Structure I
Amino acid sequence: MGWFFSKKRSDGTLVRDGDPMQHIMPYIMRGRNESAIYYKKSINVENIQAYIRQQRKEGRRITLFNIVVTALLHTLHHRPHLNRFIAGRRIYEHHGYDVSYIVKKSMTDEGDESIASVKLDEDDNIFSVSERMKEHIEEIKVENIKKGDDYLIALFTKLPRWLVRLTVMIVRWLDFHGTMPRKLQDAIPLYSSVFFSHLGSLGADAPFHHLYEFGTTSIFITISRVYDQPHKNRYGEVEWRKFFDLMITLDERICDGYYLIKSLKLLERYFDDPSLLERSPAASNPGEERTAASADDQQKATV
């Protein structure tokens, strides 16, 4: 019965240090949606669009979504508290950086949806991330091909309701105690660092999304369409600029507000200068990048 009382998990490392208040919060706020906070971040997209145009001139097809995912990968690496999750009333840190997002097989009312799960690591950059995402999307959109999780869901829908309820109850129990087989985890696309929904690809505004109580995903981000918004420049003049919104839902038990705000500032830095994403997180130093950015801003202010 030692496995029953074990604190080890195959998908995360137990966090033992830190503020004691954080370790007691999972007992007070037991669910992710009970612990959810909502944060809207409007991002000036013009530097991103200029970078995308330049890359396409050089023969590389990079999308806004690729940049958002890679920027978050860098942020998770340098701000590791964001890469945590709560399981069994304990705090764990993810092994690696898994990203999940919904892919519509065809842009019709009848088109099926599937979930892509992409495994990233600290050696990835914008080019490797974009290639890996492209491969996953093309594979999902191939007709008559189903992924493991699609087969699993299709199988469950054919079972009697009492058996589905019993199976889900057992799986939840295994997940709570950290004893779920890794192969089953890999087949369920709710074990990830972050879940995305890119509604901007449909020309839609982005709402806040709920968090899933099942699995290990502590962050859900929806991405809006690009839109025009008035912006005051440093001379006090109003200009129209292009923006998009990130609507972030986050389990506040994984980090405090101060840590989150500093992390979002780092994330925005990558949007201001997407060329920073050409280096991998392991090869980059956000401290040096912020110093260089401050020097650039100071030089612009004196011109």
Structure II
Amino acid sequence: MKEIKPNSIQAWILAARPKTLAGAATPVIIGTALAYSVGQFHWIPALICLLFASLMQIAANFINDLFDYLKGTDREDRLGPRRACAQGWISPSAMKKGIIAIITVACLLGCSLLFYAGWELIVVGVLCVMFAFFYTTGPYPLSYNGWGDLLVIIFFGFVPVGGTYYVQALGWSHYVTIASIICGLIVDTLLVVNNYRDREEDRESGKKTIIVRFGEPFGRYLYLALGIIAALLCLCFIPLTGYGVIGVAASYLILHIMTWRKLANIRSGYKLNSILGDSSRNMLLLSLLLSLIIVITT
């Protein structure tokens, strides 16, 4: 990679990690499709939800970048994508200002959703901001103590899927619950890959992810299980979409197993970063196909 000028636009784009935004878009897409299925699609709140989710994802990336650097977790032997603060691309003081700016814009956007739903959205927004910090910071950083996977299921599943549906349909359904779990599981495959790749470095840094706690085989099969469960849960949509959803589940499952076999063959090192791209592709495919079949069959 060519030299990055400190605090340049390119540095901020790299720090935002745009490839991770698929995890923000996936639940919003499915939540919107479910709203459409009950005749309650409204594109303005759907777009606001997408922007809010994307900005909060960027804010979380900035927070992780800064505080992992301050904790000394981002070492020279880091296997994952390079971080902006650790590389000197963005100074810690500039990153703090960036975090404040992004969260401010996200909150202002989120407040506009109050025109479509009730005050309870304020509580949800506050929790999103709080846990974006609690994930890496504080006296008990959640990601350092094995809670990252649960937080993904909540904040990349129930919150964005349910929130996107709620601001359009002003309700909830059992399909929203199922879709929330599916989204949480498939987005968690990205976290599992990161934690699987970094398991040795995390152990040395005192970061107790569940893969550090339970070992490499557990992490390898956890990745496989997440995709299998997500695919099987898609079958719960048969009463809504018909049997066509079986093809959606099967397509995702085939790709997921192929990706898992690739992960199992690599096992360690920089090459595991390629699994992140494959997992993002699989995740987006499932969200788009599931959303499409919901829209065209209801």
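Out of I, II, which has the highest value for relative contact order in percent (Cα under 8 Å, 6 or more apart)?
I
Using Rg and Dmax of the Cα atoms in Å, for residues 116-275 alone as the calculated read-out, with 17.4, 50 as its value, let me know the right label among I, II.
This figure was derived from II.
Given 5.7 as the derived value for distance in nm of label points 7 Å out along Cα→Cβ at positions 92 and 236, which of the supplied structures I, II does it correspond to?
It must be structure I, since only it matches.
Identify the structure, out of I, II, from whose coordinates Rg and Dmax of the Cα atoms in Å was calculated to give 20.6, 71.
Label of the originating structure: I.
Here helix-only ellipticity at 222 nm (-39500 (n - 2.57) for each DSSP H run of 4 or more, over all residues; to 500) was calculated and came to -12500; which of the structures I, II was it taken from?
Source structure: I.
Every number in this text was worked out from the coordinates using simple rules, so none of it is lab data. Everything numeric here is computed off the predicted structure, so don't read it as measured data. Cβ atoms are built from the backbone, for glycine too; each structure is taken alone.
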